[in-house]
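Input: structures, listed below.
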Structure P
Amino acid sequence: MRFGTYNLATLFGSDSASERERQDMICEIIRGLDVDVLAVQEVHAPLPGLAAARLDELGRRVGMTAYLGDWDSAPRVEIGKIAVGISPHNLHVGLLWNPDTVACVPGTFRSYTNENMHHGLIKAVFRVHGSDGMVYEVQHGSTHLTPFGPNGGRADEAVRVVSAFTRPLHRPPGLVGGDWNTVGADRDVDGNYYDPDPYAGAPWAPEFIYQCRRERDDHGRVRRWWADRTTGEVLLDGGLIDARVALHNATLTSGGVAWRPSSGHRSDDTRFGRRRIDGIRCTAEVVPALRAVDIVGGDLATRASDHLPEVVEYDPAAICSEAADGCP
C-alpha cells in the first residue's frame with residue numbers, strides 16, 4: 001500500500017492563468033505518486049461547500065475520490081459527503097483515495113476542525129489489502145498544524161492528533177500525513193536528532209519566534225536560539241512515530257534513509273532555510289510494516305508548490321497484531 005501527504009500551497013487560490021497552469025502541474029504530480037490514499041493540505045476555499053466541491057474536483061482530475069458514499073446512489077457534492085476538514089482560515093485538509101484499490105469504511109470519517117485546530121485534522125478507516133491477500137482495516141488521516149509556536153498552540157494541536165490516532169487502545173492502526181510546521185524530535189540509533197536544526201547557525205530573524213526557543217544576554221538581546229521541538233516530542237512521546245526516521249533506523253546496515261528537506265526550495269521562502277516539516281507519522285503497530293519512504297522532488301514538484309510530497313509504502317500483512325505497547 002502507498003500512502004502520501006502533500007501540501008498543495010493554496011490550491012484554487014485564484015482564477016489566474018498561472019494558477020490554472022499550476023493546478024495542472026499539481027494534478028500531474030499526484031498522478032505520478034501512484035498512491036492508494038493521499039492526505040492533502042491547503043485546498044483553498046472561502047466557504048465549506050466550495051471546499052468540498054474543489055476537493056471533489058481535484059479527485060476527479062487525478063483519478064481518485066473523496067466521496068463518502070456509494071457512487072451508485074447519484075452522488076451530490078456536499079459538505080457531509082466529501083472527506084474534507086474545514087479550516088477557519090480558508091485552507092482546508094482532505095483525503096483522496098483510489099477506489100479500485102481501497103475502500104473507505106462507512107461511518108468512520110471524523111473531522112476535528114472545530115476543536116481549536118488552526119487548520120484541521122481528519123481521518124477515516126480504510127479497508128486495504130496485504131501481501132497475504134487478506135483485507136485489513138487501517139486508519140489514514142490528514143492534518144495541518146498551526147504555523148504559530150512555540151507558544152501559539154502547536155503542541156496542543158499535536159496532543160489532539162495523538163489522541164485521535166492512539167485512543168482507544170483497540171483502535172485500528174493508523175498513519176497520518178501532515179504539514180507539521182515544525183522540525184521533528186525523532187532520533188537516530190545514536191540518540192541524535194534525525195532532523196538538523198535549521199536555525200541555530202542562521203542570523204536572527206523576527207519570524208524565528210514561531211519556530212525557536214531562545215536565550216537573552218545581560219542587555220536583553222537575543223543571544224542564542226535553537227529549534228523548538230516540543231511539538232515533535234509530543235507526537236513521539238504520545239505514540240506517533242515518524243515513518244521516515246523509523247525506516248532510517250531499521251535500514252542502517254544498508255545505508256539508512258537519507259535526510260531530505262520538504263520545504264525551503266523556493267527562492268521566495270528562504271527565511272527559514274531548508275527544513276523537513278512535512279511527513280507521515282504512524283502508530284507503533286505500523287512500524288514493522290514500513291517498507292519504503294520517499295520525498296518526491298524534481299523540477300515540476302519544486303515549481304508546483306513550496307512543499308514537496310512524501311510517500312510511504314507499507315504492507316498491511318506485517319502490521320503488529322499486539323496492542324500498541326507490545327509493538328516495537
Structure Q
Amino acid sequence: MERVLNIEDLNVDFLIQGHVYPAVEQLSLHINKNEVVGIVGESGSGKSLTAKTILGILPRNAHSSYKAMEYNGKAIDFKNTEMMQKIRGNEISMIFQDPLSSLNPLLKIGRQVEEVLVIHKKLSAEKRQAMVFDLFKQVGFVNPERVYHSYPHELSGGMRQRVVICMAIIANPGLIIADEPTTALDTTIQKQILEILSQLTRQKGNALMLISHDWGVIANMTDRVYVMYAGRVVETGPTQQVIENPQHAYTKGLLNAIPSLINKGKKLYSIPFRVPSIDEREKGKWPYIKLTEDNKQEVKAMFPEVRSWS
C-alpha cells in the first residue's frame with residue numbers, strides 16, 4: 001500500500017535546566033493512503049508530542065532525531081523553512097484539542113478558515129468564500145453566512161470544533177492529524193463531529209491520524225492502532241485485533257480499566273502506576289516506573305521486555 005507518512009526510530013528529548021530528558025524513544029509508525037490510524041495512550045505518553053514533531057512545531061528546548069521522517073516518500077526537512085511552509089496546512093494539517101485556543105478571538109471565522117487558501121492556493125476572494133460556504137454546509141451549518149461573519153466567542157463549542165475541522169481540511173491535505181478532537185464536547189456532539197470527520201476524510205481520500213485516550217472512539221473510527229506508554233510504542237496492529245486479543249500486558253491494563261456495566265458493583269481496575277513526568281525520566285531507564293513493594297510484581301509482569309530494573 002502507498003504510504004503517506006513513514007517514521008523510523010524517532011527520538012525527542014527536552015533540555016531542562018541543563019539536563020536532557022527523553023520524551024519519545026525509538027518510535028516507528030506509518031500511515032497508508034485512505035487509512036485511519038489511532039494513537040492511544042494515557043496523558044504523558046507522547047501522543048501529541050509525536051504529532052507536533054511531524055509538523056516541526058516543537059518547543060525551542062526540544063530536539064528530535066530519527067532514521068526516517070517521510071511524507072509521500074520524500075524526506076521532511078525541518079530546517080528547510082520553505083518546505084515546511086508548503087507542508088503545514090497544505091499537505092499535513094492538524095486539529096488541536098481546544099478549538100477556542102486554536103482560533104484568533106480578534107478575527108472573524110471566515111477570514112481564519114480562508115487563511116490556508118490565501119497562503120497555499122491562488123484563488124479569487126469569491127472562489128475562496130464559495131469554498132468556505134460549501135464546506136460549512138458539509139459539516140452541518142444551517143446558516144454558513146452567519147458563521148462566516150461571526151467571531152469565535154459567538155459560537156458554541158461544537159460549532160467551533162466544526163470550524164477547526166474546516167480549517168484543517170479545506171486545502172484537502174494528504175494527512176490530517178486530529179489531536180483529541182472531541183475531548184471537550186458532550187457525547188451527542190462528539191458523535192456528530194467524529195462522523196463528519198470520518199465522512200469527509202474518506203470522501204476526499206485523505207489519511208487520518210486520530211490521537212485519543214478513548215478506546216470507544218478508537219474502536220469505531222480506526223483501521224489500525226498504536227498503543228503508547230511513556231514515549232514508546234508497546235503494541236500495534238489492526239484495531240479490532242488489538243482490542244479483542246491484546247498481546248502486551250500494558251494494553252490489557254488499559255482495556256481492563258474501561259468501566260463496564262457487566263462489572264457493576266465490582267471495584268474498578270486501575271493500572272498500578274502513573275506515566276512519569278518528563279523530569280522523572282532518565283535515558284536508558286525506560287519505563288521509568290518507581291517500583292514499590294505493592295506494585296513490583298505487577299509492574300514487572302506488565303513490562304517483561306525490561307531485563308533490568310533500577
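Using log10 I(q)/I(0) by the Debye sum over Cα atoms at q = 0.07 Å⁻¹ as the calculated read-out, with -0.26 as its value, let me know the right label among P, Q. Of the structures listed, the value fits P. Given a computed value of 24 for relative contact order in percent (Cα under 8 Å, 6 or more apart), which structure among P, Q does it belong to? Only one of P, Q returns 24 for relative contact order in percent (Cα under 8 Å, 6 or more apart), namely Q.
For FRET efficiency 1/(1 + (r/R0)^6) of positions 14 and 230 (r between Cβ atoms, R0 = 41 Å, to 0.05), which of the structures P, Q scores highest? List each step's numbers first, then the result.
On the way: P: 0.70; Q: 1.00.
Once FRET efficiency 1/(1 + (r/R0)^6) of positions 14 and 230 (r between Cβ atoms, R0 = 41 Å, to 0.05) is worked out for each structure, Q has the highest.
When helix-only ellipticity at 222 nm (-39500 (n - 2.57) for each DSSP H run of 4 or more, over all residues; to 500) is calculated, the result is -10000; to which of the structures P, Q does this value belong? The structure behind it is Q. Comparing distance in nm of label points 7 Å out along Cα→Cβ at positions 38 and 158 across structures P, Q, the highest figure comes from P. Each of P, Q could give FRET efficiency 1/(1 + (r/R0)^6) of positions 22 and 238 (r between Cβ atoms, R0 = 30 Å, to 0.05), but the derived value 0.25 comes from P.
Which of P, Q yields 0.65 for FRET efficiency 1/(1 + (r/R0)^6) of positions 150 and 206 (r between Cβ atoms, R0 = 30 Å, to 0.05), as computed? Walk me through the numbers on the way to the answer.
Details: P: 1.00; Q: 0.65.
It must be structure Q, since only it matches.
Tell me which of P, Q gives 20.5 when you compute mean count of other Cβ atoms within 10 Å over residues 54-61.
Values: P: 20.5; Q: 14.4.
The read-out was computed on structure P.
Consider the structures P, Q: one of them gives 16.4 for Kirkwood radius over Cα pairs in Å, for residues 142-293 alone as calculated from the coordinates. Say which. All intermediate terms of the calculation are to be shown ahead of the outcome.
On the way: P: 16.4; Q: 18.3.
Only one of P, Q returns 16.4 for Kirkwood radius over Cα pairs in Å, for residues 142-293 alone, namely P.
Bear in mind these aren't lab numbers, they're just calculated from the coordinates by the rules spelled out. The structure presented is a predicted model; accordingly, all values stated were derived computationally and were not measured. Cβ atoms are built from the backbone, for glycine too; each structure is taken alone.
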